[in-house]
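Novice: Next come the structures, one after another.
Taken together, the values in this text are just the output of simple stated rules run on the coordinates, not laboratory data. Predicted model, so just to flag it, every value in this text is computed and none were measured. Cβ atoms are built from the backbone, for glycine too; each structure is taken alone.
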Structure I
Amino acid sequence: MLRILIVDDHAVIRKGLKQILLEAFPDVLIGEAIDAEDVLTKTIADEWDIIISDLSMPGRSGLDVVQDIKQRHPKTPVLILSIHPEEQYAIRALKSGAAGYMSKDVATDELVIAIKKVLSGKKYISPAIADKLAEAVSIDSSIPLHELLSNREYEIFILLAKGNQVSDIAEQLSLGVTTISTYRTRVLTKLQMSNNADLIRYAIDHQLI
């Protein structure tokens, strides 16, 4: 029996995804997790053939969770299904150990294709991301400053660049305002910038938003 773990803090998303999976894979057992602690608990308690996970979740960064899963269960593939566009997180997710990355607005048929490909031991990479990976390999230049950010710092950087306030980000990520302010300071320091306007310009210049 195929065993699939869905990780998303929105019940509506989990319900819709379960329906798709049950139609595509009749002989399937589906588990659910709502946050980082929950998914790590369930991966310790049971073995899964594939984990389909959102990136945004309460508590820890989804990218950090992917790394933890791969350290504990290196043979278990993780397919990211996220609201964030590919250009923002796909390459970073793949570097963290994910077997593929898809936006939540993807067609159902394409999602099923991606799941089957990942289950076969391959990675799912869209043509757009394949082009970006090729560019990264072919361009001999210094590493962009944003690549020096940790996964959580990068997540907060993107949210700031989209115009979110510190208090809004704290609420979204279920973290304290002081914690987010500390991350913001780290981001500004690492990117050698002074304020949020600089972050927005940088993100636009590097096609991150």
Structure II
Amino acid sequence: SLCSLPYSFSPTFTPIKRIVFMHPGDFTPVCTTELGEAALRAEEFTKRGTKLCGFSCNDSDSHKGWIKDIEAVTNGEVKFPLFCDPNRDAAAKLGILDENLKDAKGLPLTVRSVYIIKPDKTIALMMTYPASTGRNFDEIIRVLDSLQLTANNSVATPVNWKQGEDVIVNFPLSNADADEKFGKDGYRIVEVPSEAGKVLDKNYLRYTSAP
């Protein structure tokens, strides 16, 4: 079911990227800091064309009371919706219940996961954390930037990449294709021992400026 919070939200994902935060439970310390951080940084997601929503096995009254705590502690205004699944119907179908993490009634809680949903309603990325570890929002935003940049540009992002840094030419592209797409001087080849002296249609490590 959907919480009766003071904003509208369709239970069906629209053709806009969304980030869904599964949290183990309301009125818990780690989740409070996470949802507060999401509220404080909501504008960063909005400018990337991404909508946020939360999900747990609590009801709407619980969510409404907890939101007051989140806003008081973090000074962030929670404007995104929180799904309610007190009967655990949706959580069971999604396979996101942690049988090793249970509430006072002995019922399993949802895992601490992040889902990034593509416009075609498929999952682009899923990150799952132990209940004792809060999520890193810098990393979530970094991954979102990478997914959006690489979706249609024939590039990939290397280790520790940040927005504005050089990217990698997609491996499937031959050098001839890379010449056509980026220009002969538009990318650089990294020489590696395994390719020395070989005639290749493509080098596997090539960098170019971010589109």
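Novice: Which one of I, II has semi-axes √(5λ) of the Cα gyration tensor in Å, as calculated from the coordinates, equal to 41, 17, 15?
Specialist: Details: I: 30, 20, 15; II: 41, 17, 15.
Computed on structure II.
Novice: Tell me which structure, out of I, II, gives 0.30 once FRET efficiency 1/(1 + (r/R0)^6) of positions 147 and 195 (r between Cβ atoms, R0 = 25 Å, to 0.05) is calculated. Numbers along the way, then the final one.
Specialist: Working: I: 0.70; II: 0.30.
So the calculation was done on II.
Novice: Follow-up question, since we're still on this one. Hey, helix-only ellipticity at 222 nm (-39500 (n - 2.57) for each DSSP H run of 4 or more, over all residues; to 500) derived from one of I, II reads -16500; which structure? Intermediate values should be presented prior to the final figure.
Specialist: Working: I: -16500; II: -8500.
Traced to structure I.
Novice: Where is mean count of other Cβ atoms within 10 Å over residues 19-26 largest, in which of I, II?
Specialist: Details: I: 13.6; II: 22.5.
Evaluating mean count of other Cβ atoms within 10 Å over residues 19-26 on every structure, the highest lands on II.
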